[in-house]
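The following blocks contain the structures, represented as structure tokens.
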Structure P
């Protein structure tokens, strides 16, 4: 193949995308509670060791592009769209009004707002620092984000306390830090209650997001299980208003099973919001798009969520690769991420309804017949052959994933 001149490269990408096939219409994509973050689409490729590779994208363009793709919901950090120095001032009101107008123009809803409590220098010692003035600012900052959420009609507020921790041992008193962090969440909930009452609308659902490492060396709330314990600790004034926003990769990063973490959140009644992406165990936060690394695991995750009637948002919290162009972010990265999710979601429905899996699960739960309750050998013998069905179920899920259950085979 001869070299492809730069002015012909976009058309090549577009042609090959069309040749891929298998895409859903924008109307079909809008049927799913998929949310598109401002920060993901506007990510410029920068990181600790990386210079930017893309140009900035303003929120009006992100919202317009999401509408064309068929992503029906938009979400943001406060300072993704409002400069820190404008927060709480006239500039905030002007920008929020522009966001609301853009959402109306393109038929999108704001699903969630979140507060940046990790980037600015004020958070160097976390939003629950020893300094009372920093803690006071943190309480104001999350409360201000709640105000933004109500102004935009959001239903969720998410909190990622990634800087809640320390670099060196002995630098903080962990119990004090956790109490101070609870104070800021309490302030957000109290603000929410007052705003909701005055506006005659429901309060937000406040969701905590865990991450095992980065940016601090040691993080005080590193896992969803730690978050559940924190919610139940008695430190929160309104624990009924606070749930979880697990992130798939954050659970995977420390070697855990995302499906198991989600199951525990479901049992606690606290799985309210879910950040979807992909990546690798025991690695850093690469934020790859859903299904590109662990499609079989993702199928199992969605089987769990569908079978337990999860109806919350699926937030596309990933970073388009640094190799992807500005054009490619909206022409390839986001539409393919949405389409893989929809395909896996519908496959999960197939798995739940599959007669082979259903019969195997029913047989395992029926067991091999009554035996004396104190007889281990008899219980083992009664189920010895049935337990082989575990591997059969896994094989059947693989068949559904690759279409082999519909007769797909390869000729050799």
Structure Q
């Protein structure tokens, strides 16, 4: 139970935010991949944040008020099914292990939950997230409404749980940060392995295999997202995932890959020369993107707003594009006309946590939100140059992105993925090794 105290504290905090009423939160369902074969199961992030419970077919109910109560519904203990599918906690063990006040069989929800809704002022859940759950919850409410002549009232208000949970998840606690540091270290080792393994003539999937092997070898349960392993022109496709092309000497390899550890994502992108050495044009673009990332990370600090790292990266890139002859005009003109977007068309980062693109608003009341200690974000400027008659040929098919995971601290920031090589010298030392 001690290892799940953080989840119990989060449930208590949610009850305080609710100010009365009942919250219902199911986990994710199992999903069929093909006949008789499911996708590898992954819990719902909101549910896991509040429970730590990893099994499918589970629902959490919180009752707020003067005497808050937490209730878990989960699968029954079943020795026969465990023979086929593996261990199940069952309600009794789950209640004790995960610190719930009550636990019941998942099969008893229709019997028990209407009684928990009775005479409560507000129902808190996530309307619209799942049509089947919408229908089931409405049926429970209708069961309660049918008892009105007996003096029993159904909740008269429905509140969406997501806004308050998004804010809770946005600030990571010490346990979450420790897990994300470990995930970053595993992903660092995977990128190093991939750099050292890269050789001309290999296929991209060979590097994909190196990444996935190192993730699992070091204890990560999944990739946080499917790796992007993009050589040459493929690096100019932002969400390239085929990972099946041969890698050619003289081209760059862009690798965007991170593991998921105990539910928490890491997210690293590095770009390196397939043959071990950057050409002159490749190095010029690479060092420009690195300068943009350095400028952006310098803006990750409490009190600065979300968009300041992006603004710093854009200004650095735009100035560099002018110097390299990729954009024409003054810096002010290139920024105003957004001419830089021909080569840099995405944002500079996103929140990171239980989801690789984690929850949390980027603006509040119409203004970019301030950064606060405990927030974790990525910083990932890039440059992608497709063949174009207006662009010098030596830059064609150069795609570079450099991405790190950054924790906002009380006096600045900590780059969780700082150990992953990214200077030209460090990368060439690894990729050029036999």
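Values in this text are rule-based calculations from the coordinates and carry no lab data. Treat the numbers as computed from the prediction; the structure is a model and nothing was measured. Cβ atoms are built from the backbone, for glycine too; each structure is taken alone.
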With mean count of other Cβ atoms within 10 Å over residues 255-262 coming out at 17.2, pick the structure among P, Q it was computed from. P
From the coordinates of one of P, Q, mean count of other Cβ atoms within 10 Å over residues 63-70 came out at 20.4; that one is structure P
If distance in nm of label points 7 Å out along Cα→Cβ at positions 287 and 319 comes out at 0.6 when worked out from the coordinates, which of P, Q was used? P
Given that mean count of other Cβ atoms within 10 Å over residues 143-150, derived from a single structure, equals 12.6, which label among P, Q identifies that structure? Q
Where does the value 25.0, 82 come from, among P, Q, when Rg and Dmax of the Cα atoms in Å is the thing being computed? Q
Can you tell which of P, Q yields -11000 when helix-only ellipticity at 222 nm (-39500 (n - 2.57) for each DSSP H run of 4 or more, over all residues; to 500) is derived from it? Q
To test your reading of the models, identify which of P, Q gives 1.7 for distance in nm of label points 7 Å out along Cα→Cβ at positions 87 and 263 when calculated. Q
Can you say which of P, Q returns 78, 34, 28 when Cα extents along the principal axes in Å, for residues 151-302 alone is computed? Q
Comparing FRET efficiency 1/(1 + (r/R0)^6) of positions 135 and 351 (r between Cβ atoms, R0 = 25 Å, to 0.05) across P, Q, which is largest? Q
